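Student: These are the structures, in structure tokens.
What follows is calculated from the coordinates using simple rules that are stated; it is not laboratory data. From a predicted model like this one, the values you see are computed outputs, not experimental measurements. Cβ atoms are built from the backbone, for glycine too; each structure is taken alone.
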Structure I
Amino acid sequence: MNNRPLIHPVYASMGATVFEHMSALARETGAINLGQGFPDGPPPPALLDAAARALHEKSNQYPPSVGLLELRQAACDFYARRQGLDLTPGEVCITSGATEAIAAAVLALISEGDEVIVFQPAYDAYAPMVRRAGGVPVSVPLTPPLFRYDPAAIEAVITPQTRALILNDPLNPAGTVASADELAGIARICMEHDLVAICDEVWEGVRFDGIRHRSLMACDGMATRTVKIGSAGKIFGLTGWKIGWMIARGELTAALGHVHQFLTFTTAVPLQWAVAQGLAMDDLLDGIQAGWAASHDRLTAGLKGAGFAVLPNAATWFVCVDLTASGIALSDLEFSERAVREAGVATIPVSALYESDGAPTNLVRLCFTKPDAVLDDAVARLVRWKQAL
């Protein structure tokens, strides 16, 4: 009798993600959910109107697998205006969210035994996807509070089996952004060691430092060895729409499209039409950004005023608190588990986003894309609880 397991070992022992766990606790306890990252406010009316019109006036049948030409062109125009990239629609493939794009890139590029550098902390889908493709994730930990990319640390883990690296810039959960020198260093390493870079850049439109985002794809020599991944969910705060894309040049383009057609084939057509219109609305994009910047500043100021040590950041929907520097003698796991039940506020322990040894255990992540009253209430609850510890 065959004793093979019914379930692939990558998934057999896998539990719920930390995001699902904390959100479930928030629902059960009625806590304010500053854990999982999503905006609480209403969606942009212009996008809802565009989607409604598309439902009635546009096709609801299969589009080309790589996505509507109108959306692919809109993405090219968006990146030309905002990042100075010169792209063509044939280099863009629309996906069911950025997570599908990451999966497609890993499956297209990684073979059995290939090693993939994963910077820690990391989105918790990266390593399982690499393993499912037969690859081996190799961790390079980033050190708080600045989470800088050290070329020597990267070089130290490269072997003849190293095939690719996954770069999340801006970085979730830290909200830090790679400097021009750091990007140049990563580009040099990729070229010297013949590596492909899978660049998860979903937070490229959520920056508060006034600096235009620069993609690793724009660095010298990286145009044909980079997969650039973006997300309308993050740009517009419409996480449930699950419209993402991946961009690549040369032989990478066809390989990504081939994998995508056997994963989801396509994604919701009316929403593709709506996102295409939204990407052309600079006033809308700037207004969304300004609203999130105000929420970022409000939560940061509230936490600092209450004696919490907030790490410096320039992007994403999150801020991180240093518990030790805040005078809280709890690990991040203890803090998050107790805060959701005792303070009524859900957070994310940053150590849960590390696979490597030596993960910091004193950092928690909070999402600020919530109404002002919710943020103020969350801070007040944490203050009362902190005082009672």
Structure II
Amino acid sequence: MRHFHPKKQNLFSRLSLSRPRHHQPQGKPDYFLIGLIFGIVIFGLIMLSSASIVKSYQKNGSSYYFFWHQVVNGLIPGLILFFILSRINYLKWEKFSVWFFGASLLLLILVFAPFIGQTINKARSWISFFGLFPIQPAEIVKLLLILALAGWFSHRGREKNRDFWNGLIPFALLFALVSILVILQPDLGTLLILLTIGLAVYFVAGADFKHLLILGSAGVLALGIMIKAASYRADRLTTFINPGFDPQGIGYHINQALLAVGSGGIFGLGFGQSRQKFAYLPEAMGDSIFAVIAEELGFIFGLALIAAFLLMAWRGWKLCQKIPDDYGRYVVVGIISWFVFQAFFNIAAMINLMPLTGVPMPFVSYGGSALAACLAGAGILASISRQARP
């Protein structure tokens, strides 16, 4: 019988527990987490049917044009991606980490390509081939970047991730490439989400706290430079500090959002009864949809939606404790951080807890690319939960 040295055996045991590579799907997915996500999706479609009704009729002569557009271009492709990805062993994606990162850069570069990139709302954030099926690459990049970072961090190991030269510097350089391409669009909201995702994955991968402080300080400095470089960003900061400043000008959006939220009171004006969506509230079916929810359904449903995302965070944390490998844990942290932080940034902007950043609410705001990408991420979560330890 072959004997192992105790120290080697312990080391082998720790490595085999932290990074198995060939276990097969077993058990059932986390139906609580999946049900929670699809509950938010259904609620989002219901609220979208109300929030979009005015703009749908004004622009297309049909009260439910944008609702059906969301179903056809977001929900149906998203459901297909969800069911495909939920059945594929998530460990298969780890070997494509470099390709995922390369694809992220390519998608972000394509928005600047002639005849392909499109400018909407002063941001060059869309691509369309032959004028058909416009796609917002940044929504796809969020998921690709999570898969890329999870593979990179799990392959390198926690010891390298904690090191300054082998951990912080390579991570900062990789993110600088992505950040520059997003800033050039410009899309500060997307950059905020990508940085939040990246820092969350880096943190659980073993980042030194001092290194996180360095990155945070660099981010604040970069934000200050970007605010100084563009007057509209300075205007958003001004209205955040003083919402009453110029309510018919630069403060119009936040004032209309606060008016909608305040008008709803505890129980709301009733479903479909929003007054602010009648051309008063900018982006009523997009970034500002939470204001419509609060106006029509009141504080109770607004709080319930916040509670749903908090439950999602709690369930994701529980799932991380049951995943037997680093790669799966990092993917879960990245996807849950994406959903939860983006939702809270959206809500915080609508109640003036942070400046307006143009961040949509996952699963709820209008946007086919966003809904399809989020459901694809949910499919990967379902796949990972199949292998969770009891």
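Student: Tell me which structure, out of I, II, gives 5.6 once mean projected area of the Cα convex hull in nm², for residues 118-205 alone is calculated.
Tutor: Only structure I yields this read-out.
Student: Still on this structure, I have one more. Which of I, II yields -21500 for helix-only ellipticity at 222 nm (-39500 (n - 2.57) for each DSSP H run of 4 or more, over all residues; to 500), as computed? Display every interim value, and only then the final one.
Tutor: On the way: I: -12500; II: -21500.
Among I, II, the structure yielding -21500 for helix-only ellipticity at 222 nm (-39500 (n - 2.57) for each DSSP H run of 4 or more, over all residues; to 500) is II.
Student: On distance in nm of label points 7 Å out along Cα→Cβ at positions 102 and 166, which of the structures labelled I, II is highest?
Tutor: Max of distance in nm of label points 7 Å out along Cα→Cβ at positions 102 and 166: II.
Student: If relative contact order in percent (Cα under 8 Å, 6 or more apart) is calculated from each of I, II, which structure is the one that comes out at 29?
Tutor: II
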